[in-house]
Structure I
């Protein structure tokens, strides 16, 4: 879940750039899309699971095209600029297949807020208390958004969903569990900072 509330952003790391490439290939493996439609997918569907700017998406599309992993068709539009419709190639599917088969690293434990909590109790308890409250507010907003999406998903029977939608629902479930754990942990931190109490 690439959200500031859960840890430092990884968008600039080599691992994140590689994964963005595979995210785009996955989107195109389902169906053809314009660049605009791909960015809308990030903004509306993947927003709680992956974070990428429009510039990053278009830059990666250009790289994928240069590597022969995607092709595009220029579609003329009356009274509008031409649009490019992207499609994954056989080489793109082969790369995606290889990537799926690779071992996946465990989530990294690094989280700036943990170090800030340690430092804050030593040098500025008031500042770290404010920061915990801020992050808790952001995290609660994320959790609320995820619960809204879940209600929308549950408007149809889960067993009637296509397999792709079922895997998206599993991604949603992961996000919900992480967000719930984050909010619960922040509540424990708040109690500790206020009166020193700890849960067993």
Structure II
């Protein structure tokens, strides 16, 4: 046992000597670790504030040759609209409702999204970017509708996650946006 105790004491003595001779290196290593931790915390905080930008939005629906009812359709007495809720960059939101043909002829449907309007935290309109950063699509397959025929459709609103679009939202303090949805009939086969 004395040999083991002596070996242990020598090892402790070497460790103490190493710490004394390497004191500056150890302080430098600890300082670098603390600075790295601080910088990564700041960067993480900044990124977390801009990654999931949410933007409440509304889409007013105008129809020609069809009526939009039920599902996620809401009305304010004058017009129908879809409340997309808070949308996030890089995501897609879906809303469903019914369309009933009121056209006198067999008709197909066309979807357009227009009048994109972005507003800042003061409610003022800001010049919007190209609409390529917002995409409205649907699951309608192009089949003809007869008079009074009703189908269910789902509209999908996709919001770009591009750095350019996210920077636009941040720099312009965009807090909400709206747009017009136009669904109209055209003579089937034309």
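For the reader, a short list of remarks on this structure follows.
- Top of I, II by mean count of other Cβ atoms within 10 Å over residues 24-31, largest first: I
- Origin of the value -21500, where helix-only ellipticity at 222 nm (-39500 (n - 2.57) for each DSSP H run of 4 or more, over all residues; to 500) was derived from one of I, II: I
- With distance in nm of label points 7 Å out along Cα→Cβ at positions 72 and 152 computed over the structures I, II, the top value is the one for I, the highest of the group.
- Which entry (I, II) yields the derived value 16.6 for mean count of other Cβ atoms within 10 Å over residues 32-39: I
- In this comparison of I, II, the computed figure 21 for relative contact order in percent (Cα under 8 Å, 6 or more apart) is attributed to I.
- Structure (I, II) behind the derived value -0.76, -1.21, -1.36 of log10 I(q)/I(0) by the Debye sum over Cα atoms at q = 0.12, 0.17, 0.19 Å⁻¹: I
No value in this document is a laboratory result; all are computed from the given coordinates. Keep in mind it's a predicted model, so treat the numbers as computed, not measured. Cβ atoms are built from the backbone, for glycine too; each structure is taken alone.
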